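**Q** Pasting the structures in now, so scroll down.
Read the figures in this text as sums done on the coordinates, not as results from a lab. Predicted, not measured: the structure shown is a model, and the values here were computed from it. Cβ atoms are built from the backbone, for glycine too; each structure is taken alone.
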Structure P
Amino acid sequence: MFWKRQVPIAIVFITGILTLFGWFVDSPRFESFVNDDATQWYDIIASFAIILGALNLLKLQFLKIVKQKKDWQYSILAVVGFFFAITAGFFWKGANYIHINNVTANVSTVAPVIAEMEQKTIEQVLPLLEGADTYDVGHIFIIKGSAKKYFDELTASGVNAEMKEKSWGEHLLEEGTVFNWLFKYLFTPMSATMFALLAFFVASASYRAFRIRNFEATLLLLSGIIIMLGRVPLGSSISAWFIAYIIVLSAGMGANIIWKNRMTTFAVVTGGILLVTILGWVSGWPVDKPGFLYLPVLQEWIYTVPNIAGARAIMIGIALGMIGTSLRIILGIEKSFMGE
């Protein structure tokens, strides 16, 4: 029990206190620990966590396939994709390129071949070859056999060409490698598809949230309509006076709900319409005046005032929650990280 309870709590307590003091004590040692050592420790622990997570993922997917649970066919795709990514990252680089020697003496014969490989014009390639005794072709070949045609053409032109391969780690960032192909043609399109689906989820959630059930839901609905209209070109074409008339009608509905008197409702609506009409006629009916009723201005105000105020309140709440949780963990009160 000592190694399972007291030791983890002691490690968390010491590390937490040192990290906490690093932000308040002006000491190079504390600063180095917080900025360098603690960050490196986190990266090391996260690396082991990634390995454990990957192994757990494989275990769950294999069990799902063996027991043929619901949608087990998708687990096959998950396992195949996992091993394909591991292979592309650690075993099969697919980063072959042609290294050319004696370029200077054979520029005229080499330039057309290089231009074809790099999909450039000869005029673009010639400046790169001038004064260069060696040249690394920018085109990457996943399989060495796919470079045989160009390799033979270069050899026939009189230069000494050889196939080389990018070093480990470098192949992850190189354009045209297997890993790059995996990200460019599989991961990126699928990620874009997932983000595109989020738009439909947001629309569905908005439909459920914007139902007028109470005062708060009504405010949410009105704010959403104003922001959506104010952000599109149609919103700038809607006159502020039209919004004023809508407000007058809304005030009439509110008066009817509160007083339940027809004469009062009629007086509010009639008086409001006359007031808006007189003010609009006197001012010449400008589209963007009064400014506080113009949708682009109104939506910008919602973004910069109530939205920022709410965001700051949320951030303050998050900060207080983080402080409370951190203190509970440092003091050993919170033990969920130990599985308790």
Structure Q
Amino acid sequence: MLHGFRKLELPPALEILGTPEDVIGLSVLYMRIYFLGMPFFMLYNYGAAILRAVGDTKRPLLFLIISGVTNAALNVVLVVCVHLDVAGVAIATVISQLISSVLVLSCLMRSESSYRLHLAKLKIRGDYLKQIFQVGIPAGIQSTVINLSNALLQSSVNSFGATAMAGYTAANNILSFMYVSVNSVTQACMSFTSQNYSAGKFKRMDRVLGDCLIFTVITAGVMGTFAYAFGPQVLGVYTEEEEVIRYGMEILSITTIPYFLCGIMDLFPGSLRGMGHSGVPMILSVLGTVGTRLIWIFGVFPQHRSLYVLFISYPASWFITIVMQVLCFYFVRKKVWAAKVSEKNRKI
């Protein structure tokens, strides 16, 4: 299926997003190469989720660090030394994703525990597949819809021209590093919540969420402050053009400092998924994130056209979604505790 997507005619889709004609060719080249790495990306996520579920959070992080360092090194080699430009960046991404997937799968295949991967014994279990779909499909829909809203935001950025696009791409790379950090906390929260939920240790679930909230605020706060304070220098790694750096800083100035909100926004749905509740958090995330950004893009942005105003939609959508998710968490948690008390009373 992914191979079929890669074969699609991408230029029409890029034109719909308002991509300037002078960069459409490079964008198509990058995306077609990038799609080659999607299966490896999915395999890594699959293997890392299994390791985290059994309490092993160190090795997925180690594999991700190895992949990230490899990606950065290959970017320098392929772009600066070999002069492959956009193709070099895409190839570096694919190779790094391949490495992370090989590492995590080899780890699973060499394990002596119950979760050891036996390729010859792979088969579909209907009962397990149903449970996976119940949690996975809502999360997948949420991710897809949010990415569609980001595509609309990308089209708004494209309207400022190729220089603004370059600034957005550079700034987005920095934000991606920050997201990996806060998302790893979310994954840990979901894994540990699931373990304690299965064991009936509900008080520890609250402690897990509290610790993850503190860690997210500290991590995102430190990284956001660093990214804002040294933004021009970090952006300078990607480009030497002052105008591109100016556009990049315009985006970072509104997204980096409040980035802890993004982490908090994901923590509450992550905790709920650990309890087996995925549908309602998905709906609220779509309404809060996508709804706010659409209203902002089509309502506020046309009246005040600047990247700064456009990207205010990020912290605004994070805050609104947090309010909705906290209320959802409160009611679901109350329901879970009530079910526990009822079960104890029946045993008595």
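**Q** Which of P, Q yields 5.5 for distance in nm of label points 7 Å out along Cα→Cβ at positions 151 and 311, as computed? Can you show the working numbers first?
**A** Working: P: 5.5; Q: 2.3.
That value comes from structure P.
**Q** A value of -20500 was computed for helix-only ellipticity at 222 nm (-39500 (n - 2.57) for each DSSP H run of 4 or more, over all residues; to 500); which of P, Q is the source structure?
**A** Numbers: P: -20500; Q: -26500.
Corresponding structure: P.
**Q** By the measure mean count of other Cβ atoms within 10 Å over residues 63-70, tell me the structure among P, Q with the highest figure. Working shown, then result.
**A** Values: P: 11.4; Q: 16.6.
Comparing P, Q, the top value of mean count of other Cβ atoms within 10 Å over residues 63-70 belongs to Q.
**Q** Further, regarding this structure: If distance in nm of label points 7 Å out along Cα→Cβ at positions 23 and 287 is calculated from each of P, Q, which structure is the one that comes out at 4.9? Could you put the intermediate results ahead of the total?
**A** Values: P: 4.9; Q: 3.6.
The read-out was computed on structure P.
**Q** Computing semi-axes √(5λ) of the Cα gyration tensor in Å gives 60, 39, 24 for which of P, Q?
**A** Working through the options, I get structure P.
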